[in-house]
Each structure stands twice: as C-alpha cells, then as structure tokens.
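Just so you know, all these numbers are worked out from the coordinates, no wet-lab data involved. If you're wondering where the values come from, they're calculated on a predicted model, not measured in any experiment.
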Structure I
Amino acid sequence: MVTAEELYYSPDRERYELVRGALQVHEPPGGAHGRIAVRIAHLLHRYVEQHGLGTVLVESGYVLRRQPDTVRGPDVSFVSAARLAPDQIPDQFIAVAPDLAVEVLSPGDREAEIEERVSDYFAAGTRSVWLVDPRRWQVVVRDPGGELQTLTVSDVLDGKDVVPGFRCGVGEVFAFPRRR
C-alpha cells in the first residue's frame, strides 16, 4: 500500500494517481486534450478571479480518501474560497475534494474507469463533475444525485451553485478549428 505522502515525495508522481493505495499509471495526454483543458481553465479562472470565488487549478492532486489513500488529479478543478481560501492552497496534495472536477476524456479512457473516478469525486464531496469529450464536442455535467446533462456546442455550460454565475457556450470550450 502506498500513501498520499509517499506518492507526493516520489520523483515520478506526475505519472501516477493513487487509487485505494495502489498506483495507477497516468499517461500524458495528447495535444488536443491539453488545448481543451487550458481553454476551460482560462475561462473558469478569469471568471472566478474577477468574482473572488476561490481557486482554479490544473493537474493538481486531491486526497479523496484515506486508509487506503486515493489521490486524483483532475485536468481542471475549482475549490471555493468558502472551503479553502486561495492563500491556503498547500504545496502538497490538497486535503479537500474539489467543488468542481473537470476531466477531459482521452481516447483510451474506459467507461468503468471514468465511472470509478466520478464515484471517487462524489464520495469525497465534489459537487459537480464535467466530462469533456473532445471527439464528440460535448460536455456531460454530472451531479452527486446521479443526474446528468449532455451539452453540445450550441448549449450553454452553467456553473449553477457550484461556480455561481459562471456561464459559457460549450462552443467556447472547443474554440479552435475542427480537424477534417
């Protein structure tokens, strides 16, 4: 069994997530994945910063469970200032679940892995998960009650009560030319 602290101090920590004490390889994503993640982070960060709502992070580790430890690193995340002040973000893994976890799906992601990840977030207290599908240009919004909403490029992504007042067109998330 590996602990969150052992993973944090490992020289290879960027390559792994920790799931119930076991290391899982976390391969680096492709270029489109990175472009979409930075686009979402930019849109969220700009809004959250303007309104003093909290902190937007990319690829940051969250300790979602202890004994055995689970550490997940969503592509983009938001933590409200009410739960963790921006000046209190630690150097190490964050000990609270994100209010919002955004996962940009990769071609190799399997449904069972995605469901396990979403379940881990919700069990730890995450209030919303956005699953961004670059191949379909869709965002699936999930909440802990099991509700899901599939949004396409003509729809609006709404932060609801998790990121109050945040709204952007799903098309803005994919705001670069589609490959033919």
Structure II
Amino acid sequence: MNITKLLVLFAIVLNFTAYGQTKDNWKTLNENNYTIKYPGSWELNQAGQLGTSFVLFSPLSSEQDQFKENINLLIQDLTDLYFNLDEYVQLSLNQIKTMATTPETIKSKRIESNSANYQKVIYTAKQGDFLLKFEQYYWVKNNKAYVLTLTCEENQFATFKMVGEKILNSFQIR
C-alpha cells in the first residue's frame, strides 16, 4: 500500500472514531413542542431564568475563564399579534439596536430548509465587562416565536462556532 492510500485510510478511520466518540456523548432534550441535542459535557438548566425554556452552559475552559458560553431558547406567544417571520425579525433587530450596548449586526439571512424556514442573525454587543457575539435563529410557527441563541465571548466565538451550530442545527419544532 503506498503512503497516500495509507494516509487517506488513517484520516478516514480517525474521522469515524472521533465522530463516534462525540455522537455517543450527546444528549437529547425532548419537550412537547421541540427537541434539541447537546454535548453531554454541557450543563442543562431549565429553571426558566429571564423567561427562557432552557439554557445549555458549556464547561469553563480554564480557571481563568469567567464566562460560560451558552445556548438558550426563548418562546414567545404571538397569539392575537399575527406576526409573520419577516415582521418578527424586524421587531427583534430593532430591539437589539435599542436594548443592547454598542450592538453591531454582522449578518441577517433567511435560511430555507426542508423542515421550516428561519432567520439567522449574528451580532456583537457589550454586556457588562464582556464583549459578546450572538448567533440567533428565529422561527415563527403555531402562533409562537422561537428564538434560539448561541452566546459567546467575542474572542471565543470561533472556538465554539462549530459545536454551537451543531447544537443549533439539531433543534426541531414539533
């Protein structure tokens, strides 16, 4: 077997081994109206702080780390408001501008998928001593708005982007 074939085979085996290890450690949160998957090392909190349905907290990366990157879900009842997704996105972007400290919208894009269309919004803002970067997904379905948010320190966003988006993309509304 030549060296190129051996390297390709090694890469394939390594990839399947790594995928199997991460897949086995993932948990699923099943609720009446949604499901989401997350790494077993992340902490699930369903206490409902600030109106959230849940918050998933990443482990701290070191003793010096003072911020747990997280994902949370907020579900808002839109009964009698008759918002569609475009209207809800516009309302949310306006709220970010008025409520966040030094917000900067980086991206706002409609994503069309087989299960449901949603809006992906990425922005930065200050919160206390932290410069944060947020990646939010918005859905409007069954008279409810679902806002799923990945929150990271801005300088840690690249580190958490892959696992964060894997969690975000596992979310399904029933």
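A few points about this structure:
- Test item: log10 I(q)/I(0) by the Debye sum over Cα atoms at q = 0.11, 0.12, 0.17, 0.19 Å⁻¹ calculated as -0.54, -0.63, -1.14, -1.37, pick one of I, II: II
- With relative contact order in percent (Cα under 8 Å, 6 or more apart) derived as 16, matching label from I, II: I
- When helix-only ellipticity at 222 nm (-39500 (n - 2.57) for each DSSP H run of 4 or more, over all residues; to 500) is computed for each of I, II, the one that comes out at -10000 is II.
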